[in-house]
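Engineer: Structures incoming, each one as structure tokens.
Nothing in this text is a laboratory measurement; each read-out follows from the coordinates by a stated rule. Keep in mind the model is a prediction, meaning the values are calculated, not measured. Cβ atoms are built from the backbone, for glycine too; each structure is taken alone.
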Structure P
Amino acid sequence: MPKITFPRMGESYRAFKMLLEDLGNEVVVPPRPSKRTLDLGIRYAPEFACFPLKILMGTYLETIEMGADTIVTTGGVGPCRAGEYAMLHHKILKDLGHDIKMIVFEPPRLHPVNFIKNLWALNKSGVSIRGVVAHIRRAWRKLQAMDKAEQLSHVMRPREINRGDTTRVYRKVLGWIDQAYSFEQIIEAESAAMEALGSISQDSKRIILKVGIVGEIYVLLEPASNLEVEETLGNLGVEVERSMFLTGWAKDNTWSETTERLTVKEAASPYLPELVGGHGRDSIGNTILYAKRGFDGIIQLAPFTCIPEIVARTILPRVSKDHDIAVLTFFLDEQTGKAGMTTRLEAFVDLLRRKKLFGRGAEPLTG
């Protein structure tokens, strides 16, 4: 039986593990990216490769050490290097002497045959079509439950009276959702998770800032790659809203683009009417939509050398001025340190708070 692994992006591994095991596979769960993960990636990936490619390179090498012999990952479309990750990773691993199989899922909406073929290759138990659909629906429901719990944690953390309560409860409820298996159990676990998070003691009089987070998908979804920026902001009294969750991204690339996604494109159109690859256009559009909703500021997270986000970065100062919203950009790589990032976040939050209280200090920040 093949031992299968996959990229780790936040807590989504819990749902992927369940689905792959339901289909009869032995799963090697990718560990949370660490310094060793990044050191391995830096050692064997091209020097000017973007940050996610290096982290994934290290992740694959770690999971191969754990016995993995098959990697399941995604491809991509448009002018972005992410679509070439799988091919490059596979070549590097082969050059290092690893006989690894790579199963690459292209966007099903554009490549339905590829999706069906790969899904059937993973169906080691010979589950019927109806059974496969049922397993996918259950994994999807678990992803939704985890996304909802995470979204609520972002609301509760800046309002909590006792520092750390939200993080502790959030980790506990993730375990509940993880242990749930049947559709009914997942719904029950989600309900219990929302109740537990909602019962955290709050300071209703606290002045809360709202910040939207935009940028490239991997550094948005994997906390180890963005140095837990959302938790840091929450502890600074900021309610964050991330522009992308895995369920929304999967829906847009599986059956149809959502109305919200089309609205993002329309919002970005006056500034960036063409697809530039990755999520560059989405970063512009979401910034405008957050400004229209009255958010206090925007943080753009981007891997160093990411061309789509560099394009967006050059446009954001104009968007910031036109829509009167402060923007702070972080380009992330192996040199980014948490202490320096926290210092910049504290300064940004102070600027936003001053503007909210006194109506000044609104100069756009980028860098």
Structure Q
Amino acid sequence: MKKIWWIFIIVAPAIAVSMAGIMVYYMMSVWEYSGKDMVFEVKPGEGFSRINGRLHSKDIISSAKIFHRYAQINKLTTKFKAGKFEIKQGSTMMEVFDTLIQGQSITNSVTIPEGKNLFEIAQILEDKKIINDKKEFIRLAKDPAYTKSLGIPAQRVEGYLYPDTYRFTPNSKPKDIISSMVNVFKKKISSLDFSSTPQKLNQFEVITLASVVEKETGAAQERPEIAGVFINRLKKRMRLQSDPTTIYGIYETFDGNLRKRDLLQKTAYNTYKIPALPIGPISSPGLLSIKAVLNPNSHNYLYFVSLNNGRHYFSKTYKEHRQAVQRYQKNWKARSGKSWRDLKKK
């Protein structure tokens, strides 16, 4: 009889623990959220106790104690992902738990167009509520130490933020966004051959020139032609004289009106004043612009001027160029043309 009693004393607690565990799993599986569908946010670095308390205060879970016990049993108290998650009406506590651990967080889609610079990208991300403060994004994008840590041989990440459509969690960290965009850039150019380039440009110089080509035209078919003009100028050691490089050099104080004094202001980007490429990229070039620099059209053009419809008139001599400027830019009637995109639809 004594033996049976001692066995009971030893086994009973184990049975009790097992029954308690079964009850936890049962209640997690049957107690349901009865409110309307809602979005619940797990904030970066937020601890389990606070998450648990907020879930209970919003009546998403029926028992904070049961929810906590389930997390302890499964050793999952530190496994919650930061992000915004949709909690459906009728979700059991088990399903709520699985959503916060394994579910796909709500993300915002954002498209970064070709030719945007880091300042414009920061504004787009802020407008889409993907980042809280564009100033932090800009500060980090201009940080030489951070740029170097990403394997970029420059003072800033400009040119390496690949233009594409992304999905980011609202209130993401600028560091994570920049890293993601740079990684996409590296994947996109991984198949390109930089071993034999015009004028023996290195990869960084190719990206730099591609960023200028990107800003000079929106017409894809013109990019190799414009790249050829800049290559011809580099061969002759002529200044590139590209307005977008001037604007980029003063971008943070630029009021939208390019003046003669701006063209005369010497910056590391102003190709009216420096007889070489700018110190680095001035925008985010797409793959077509990079390929255009790697394989520019072979011709003798040294100048081009806008036709006011998204395309350009190319000239071999300065005299011819001045005539084209007079005809297409100084003649106000010629400046009322339509965009090349509109022409393409006809």
Structure R
Amino acid sequence: MHSLTRGALTGAFITIALVACAQPPEEPASAAGAEVAARYGDTVITVADVEAEAGGQLVGLYQQIYQVKDQQLRQMIYTRLVEKAAAAEGLDSTAYLEREIIGKVGEPSEEQIAQVLNQYRSQLPPDDAQARQQVVAYLTQQARVQRETELRDQLFSAAGVEILLDPPRVKPEITAANPSRGKADAPVVLVEYTDYQCPFCVRAQPTIQAIRQRYGDSVVHVFKNLPLPMHQQARLAAEAALCAGDQGKFWELHDWLFANKDNISLDTLTVQAGELALDVPAFTACVNDGTHRAQVEADTAEANGFGIRGTPGFVLNGRVITGAQPLETFIAVIDDELKRKGLPLPGGQDAAPEAVPES
């Protein structure tokens, strides 16, 4: 019994020693240094793998998280700068803001009141006095918001505030096959994903034109396609524009398509190709053969991967912007990108945005 026990113990010690000395299975090189989400057997799945698989489902969430952080960060800075400025003058924050905002906003002019009354009269109370009171309150509030924005900008500028919180970014693939306007090495790259039959895309065109006029060589505009299934001729239009591009007339047909979104067919495209002095047989062969179908499909897949499934959609230096946003939205992002690169803003930092005509 004793010898058997010793043998059993010796075997046990050998087993323990072997287990202790055994090396764990090596993780794949792709997982080395990465945050591991799960493992089973020899398989390792990293957080990066999950994020890549989820793709566009996460882009919008990351953007929302960034916006919350950015807004909170700017509010924290603003609050502290107001406290400092108020203390320097022997005031509390409330008294300082009342002086700098409420005290510097006058009554709206009769011209302003009349303009808003005329524009929104059907949505206002039927009683003229009540309607006027509501309009005056609205204009006063708008003026206070504008004044607070000016004060915030002044305090940030005087303090030399530098926002280092970087937004989430995606990486569009841009090649010579993608039509573009502007210098290839521009510091700001605006990628547009659009549908020629989308009314909101039509509405966005003056905004893009205003951006190009405002920023000049600082912005390059890259065009990509996102034809939606609900628009029957959108894919045909997308491929046709690229076929026109083969003959150096992409932007000419691009403009015609947006101006004639409800009159797009192979027949009207053929007629317009002739009007643009294209080689019509070569153009129609390009369209009929689906020469650029793969490119349109690649554009669509890329947009979807970035969470852009409606039109128009934009990627501005990797930052996703969805919908026909007003010019001010683009100006805020472009100015921020230029500031991050230490580049000057057009017309000075306080330049007012141009008005954008509605289509």
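Engineer: Output the label of whichever structure in P, Q, R has the greatest value of distance in nm of label points 7 Å out along Cα→Cβ at positions 184 and 224.
Structural biologist: P
Engineer: If you don't mind, another one. One of P, Q, R was used to compute distance in nm of label points 7 Å out along Cα→Cβ at positions 176 and 200, and the result was 4.5. Which label is that?
Structural biologist: Q
Engineer: Which structure, out of P, Q, R, was P(r) over Cα pairs in 10 Å bins from 0, in percent derived from, given a value of 4, 16, 21, 20, 16, 10, 5, 3, 3, 1, 0, 0?
Structural biologist: Computing P(r) over Cα pairs in 10 Å bins from 0, in percent on every structure in P, Q, R gives 4, 16, 21, 20, 16, 10, 5, 3, 3, 1, 0, 0 only for R.
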